Structure P
């Protein structure tokens, strides 16, 4: 058997993140068939175009995108299949997925609970990307976004949640999240178009 020294090290990410920054898109690729989905879908639909615009800026700047989605099917989930199912479901959900269609160089992570960090390889992926600054977008702001931001803080990562790129079941809940994020988590909520990204490559 070959020694471990003769084998190349595993590579999770071949190119470091520009500006040590990564974009997270949380729970936006979905079939919207879960409890409360009908309340969350309008907010997600409203922010999809703005997240897509931010993602386009990030891609041009060399900032990687990581899609984070709930695990479906008792750990038999497949992210490309989820994209396919979402597109086939039609309606606003398919429109969201079409606007945010993953590219070949994007990454994805499946999560079993609210936080993008809990029981996922996200922390290891960020280490390979050399990313220490996270732009966190998606839904639901006061659930999965909140948990992810809190876990990022515990890992000494800088995080921001652009106020025009997050949503919850109601505008009131989203506004409450934005206040608490700034006051309790010390997370900036700078709108997407005003976020400073590395110079274009």
Structure Q
């Protein structure tokens, strides 16, 4: 049985795609418009959308993504980088939970999402993977109710790791991800020309 065919898999979760800034090391291209096998990274992430109760794009410059017709919000607290992007998703979400995904992650596996979202609980405010001693907060689940406290914390310019330490975070071990995604492809992000070549990603046709 495919739960996606029989009904929404995560009706209580918003898929929030964080567009971030321009890819300065990639000729200024919005990273969600990078292409893999003829599809933009954003389109690849949107293929996951039917599983979720809602979809949201966080983008301070929304024009490059206007053709996708997504509900789009800007950072509520500007100049705070990824922590500010997560905050924008939390305060704009209409569901109890938010799955935050960076727009430069072309290979997110549905099974990785099942592991992540399956680890939620009443005693947890956030769930993310910890790989090689590093947290992966841009493929992570957050309780929407964190929004106000998260926003207040932005005054201090904290890192995502520091923010997670203030809440009830469940850190999943690398082995939990490797069990369903042995090469950890779900965590691949594309930031440099070297990344493009390594992962078969191309700049969009002008």
Structure R
């Protein structure tokens, strides 16, 4: 299954973005609010409208990078946050990135890629993170769709992808999910080995 730039651009142009909360998710906001080092270099892959990037940037984190296949999604960020550096809004494929980061935020990207790419995602994330870098975010813990995103899964499946590359600091049911995702999300905080 090919989920192309055209596929995602069409989703944003037609506003068929049911996964978009319209705000930073509570679990990620809670995590961000305890971060002290504002110099962290942060990646948000498949960030879409990225209210997470907006929240971080507006709270003093100036090294936030969003990569997405949709030009419209990145333009939406720029409209909301005019001071967000253009060079940190990357129109492109996550798997083509070559930079390194201290922290990567997972918010509905993993569930949007073809499940056949999940092992590749874990490996790529390991390459993109600096030594002791962290992957933090949310993964669906539910059976969802098999023929289009969002694709679901479970902790056992996900552990198999990540355990070779990361220490599982936190990998648990999310207690403060958005109301329509209650009981369907895992909160993860993984540290690169």
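Computing mean count of other Cβ atoms within 10 Å over residues 129-136 gives 18.4 for which of P, Q, R?
R
Assuming 19 is relative contact order in percent (Cα under 8 Å, 6 or more apart) as calculated from a single structure, say which of P, Q, R it is.
Details: P: 29; Q: 25; R: 19.
Derived from R, not from the others.
No lab work stands behind these numbers, since they all come straight from the coordinates. Just so you know, these numbers come straight off a predicted model, no measurement behind them. Cβ atoms are built from the backbone, for glycine too; each structure is taken alone.
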